[in-house]
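Each value in this text was obtained by applying a stated rule to the coordinates, not by laboratory testing. Because the structure is predicted, anything quoted here is derived from the model rather than measured. Cβ atoms are built from the backbone, for glycine too; each structure is taken alone.
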Structure I
Amino acid sequence: MQRTALTKALALVAGLLCSTALTPAKAGDVQNYSPVTQQRLENPEPGN
């Protein structure tokens, strides 16, 4: 009887982990985005 309780508990934990892993991640808003242009490709910023 104790084995079935453990099996049920493990199944519950596995189900919860799988359901959270299937939830898509949402990125936050990007504040300082500037699109890649040909000029930026030819002359990248010093930090890149």
Structure II
Amino acid sequence: MKINAFRTGIAGFIVHLHILFNERIPATIIRTLFLPEVVLEEIKNET
């Protein structure tokens, strides 16, 4: 899913850049990196 791709791709890349340039990593990026995977579940309509 696209939201999981942001977490593993872009957020991880930003963290590596901050480490490379010895900069503080913003809390928003850290929280995004460690968020759990998003799973889409379908609900069955039992009527």
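A few comments on the model shown:
- Test item: helix-only ellipticity at 222 nm (-39500 (n - 2.57) for each DSSP H run of 4 or more, over all residues; to 500) calculated as -10500, pick one of I, II: II
- A value of 2.0 for distance in nm of label points 7 Å out along Cα→Cβ at positions 6 and 30, calculated from one of I, II, originates in structure II.
- Identity of the structure behind 58, 16, 9 (criterion: Cα extents along the principal axes in Å, calculated), options I, II: II
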